[in-house]
1. Can you tell which of P, Q yields 16.8 when mean count of other Cβ atoms within 10 Å over residues 157-164 is derived from it?
2. Tell me which structure, out of P, Q, gives 21.3 once Kirkwood radius over Cα pairs in Å, for residues 37-260 alone is calculated.
3. From P, Q, which structure was relative contact order in percent (Cα under 8 Å, 6 or more apart) = 12 calculated on?
4. Which one of P, Q has helix-only ellipticity at 222 nm (-39500 (n - 2.57) for each DSSP H run of 4 or more, over all residues; to 500), as calculated from the coordinates, equal to -10500?
5. Out of P, Q, which structure matches 3.1 when mean projected area of the Cα convex hull in nm², for residues 309-356 alone is calculated?
Structure P
Amino acid sequence: MAVVKTQDLVTETENSREQLIAITQQLVRIPSVTPPSDTRKIAKAVSELLIKRDNVNVSFHHKEPIIENLVAVARADKPGKRLILNGHLDTYPTGDSDTWQDDPFSGVLKDGRIYGRGSADMKGGIACALVTFNLLANNPGLWSGEVVLALVGDEESMGVLGSQFLLDNVPEARGDAMLCGDVGSPMVPRIGEKGMIWIDIFATGKSAHGAHVHRGVNAIDRLRKAMDALDRLSDLVITTPDNVATVIQNAQSISEPLSGVGEAEVLKKVTVNFGRIEGGVTANLVADQAEVNADIRIPMGCSVQTVEIEIKKNLTSIPGIQFEITRRYEPSWTQKDDPIVVAVLNACQVVLDSQTPVVNMRVGASDARLYRAADIPTVVCGLTPYNLGGPDEFVDIDELVIAAKIHTLAALNFLASTEA
């Protein structure tokens, strides 16, 4: 593959600035919040933005009618590997729209930023993937194999009807590697994620008047004991695999200024977050029921089974306590020397020039875990999530261009022709 042609394509990506802005704004202006994850309109809009060529095929897939998933396949002139460009069309809810400076779906452009729900997570990332896909599809002689755009509808609710549905039912959604433009930073491509358990804990007691506590059994007291017992999971001693520990350590000085001080420690330990609690009726009654929902994150070097054994050991001895694990998945990891990791990191180094990018684990979840569970090496390299999940979410336009260039160059690196 001639270097000058590759560089020309990267330059063309850089020149797509106005197109990236327009696509991001258009997608932000189409509400696709989860719930209900209605992605029919946005999936159709994306399909209309795809290049129309004989080497491109577009299809729609769903298990539930409103959660539409799109799969587009572009084929090169020569056979080779298949690269999946994965992304999610759904977003967080907007919350109280009065707390936003502008309408959450305005896609307003000001001060070098695009504002709106999903601008960073991840409609800007989808714009990058679209530009990359169209450029490669339009230049099938520059690379080998297939590039697949797999855009899904329910990542924010764990991907069962999105990426997992495609992996189970659509052969084109599986490939030799996956690159996802979900949120993060071009400076820190993410090659692993912590695992997760969601658990609901229910406590029962005996109601009585609040002044007659000796005649009742308080469910909230029992629940507090259960919460304390669950919180002790964070004391589990974890032996982080050497290769993972090295990556986390080497990334700390660059990753923590972007993701928050303490990220390196959190990546190596079990964490417990109590996200919702409810119980009782009124202050002057002994509560006869209470419940809490908790989120447990599991690092590399630990397993879902290990944590579940501890949960059962800690909770079953407390009277009046029952629990249900509603979601579970293992921590996941792609080796640093895997071809897709090398391709993405090399692209970051070229595009970022004087800056030094590093790979690291990812604290939060993404559909990358589903691809790794299917033995497909995966990298997440996306945009910095400003005001993620809150009002006035925005994406930096300069970074939008940088991310698109990285995706184009990484795809070309990974799908490089064997011929000069």
Structure Q
Amino acid sequence: MNICVIGTGYVGLVTGTCLAESGNDVVCTDVDQEKIESLKQGVIPIYEPGLEELFRRNVAEGRLRFSTDIEEGVMASLINFIAVGTPPSIDGGADLTAVYEVGRTIGRSMNGYKIIATKSTVPVGTAERLREIIGQHTHHQFDVLSNPEFLKEGAAVEDFMKPDRIIIGTENSDVAEIMKDLYAPFVRTQNPMILVSCREAEMTKYAANALLATKISFMNEMAGLCEKLGVDIEEVRKGIGSDPRIGYHFLFPGAGYGGSCFPKDTKAVIRMGQEMGYPMKILTAVEEVNNAQKELLANRIIEFFGPDLTGKVIGIWGLAFKPRTTDIREAPSVSVINRLLAAGASIRAHDPKAMGEGEKVFGDRITLLEDNYEVLRGADALVVVTEWSEFRRPNFEKMKLLMRVPVIFDGRNIYNPRTLKIYGFQYFGIGRGGVSSCRER
């Protein structure tokens, strides 16, 4: 099939590349000329495991190309995916300015029947509004459907190539068959293609992300109670996760959730509830817990050293909101670092992949180092913010020799407190009240 993907951000680039890998002819378009020129030169703006290999193969074989000419892309394609950003607006809802502008462009560019599918996460009713907007600019026939993405950063290629499920929101059975044919190569193991209405598909994406965010905040709140009670949340996690009704996924307490999806999607659902006069009480609490959790690590460091951190050197391991990505949007590291800087601390940081993004956010306010151990030279504390595999089994003896004060604030519970006590470290995890080492300075 001939496919146009409008928007070459995270979702658009992964979608276009993976669809080309299954034999389709794909043009990825964007109004950002600099980004398109970089892609033409083979420069991928994001880090995603497995993406580069697929990208280079499909560009070389002519199935994947890039253009700023959205109109040409629409005219050449039957299926047009909208994958532009929907950032939070001032009131917390999704800003659909880019989505609707793309709709106008598609309408003006149509030269025959087209299928327009929203990949962007959009509120319930967006497909209906898109139909109205596109219809104002064309006399050609078209269908608008909702086809939300469920891609996890760090595993997006695998998620696309081997999806748990594919949601197709349309009231047109013929369109549903075309989309089922498009996705057939990805569901050969019989994972379901679920056909629903556009409104149900739009709501499904929000509900899924809101539930996952709820699990994270629930565990973080339980971790806080465990600390008060002298209980180790890690042992509690094992116990509740063994219940098949609950499972182990998203039961890891930590420094709070971040990234481009959970924060904005939770806000958007809360806003939809407000507009309908239906307060989302649970999700409001989820957001409150998460905001407080992002302050937890900094609070503990200030409690340990005192409110004035002038002269203190704090080492940070991890900037990205999760491993295997460069994304630091809404990342706990940003909250932690800004708070410590405000208290007078000097910050040294390392991340295996997100150093460039860290430089954009912090500039020269912090020192970014390519070697994670160099971060610790003369440091008064180490703060683990992102659970990269590289950080899980470090050389503790080397770390202690490098650090001025052997104390670790583990925001992801990746270390065994008893092991660290043997090596002579003071340790502060999340909800590890039953096993934390002595807390004297």
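1. Numbers: P: 22.4; Q: 16.8.
Going through each structure in turn, the value belongs to Q.
2. Details: P: 21.3; Q: 20.1.
So the calculation was done on P.
3. Going through each structure in turn, the value belongs to Q.
4. Values: P: -10500; Q: -13000.
The read-out was computed on structure P.
5. Working: P: 6.4; Q: 3.1.
It was calculated from structure Q.
No lab work stands behind these numbers, since they all come straight from the coordinates. Since we're looking at a predicted model, the values are computed, not measured. Cβ atoms are built from the backbone, for glycine too; each structure is taken alone.
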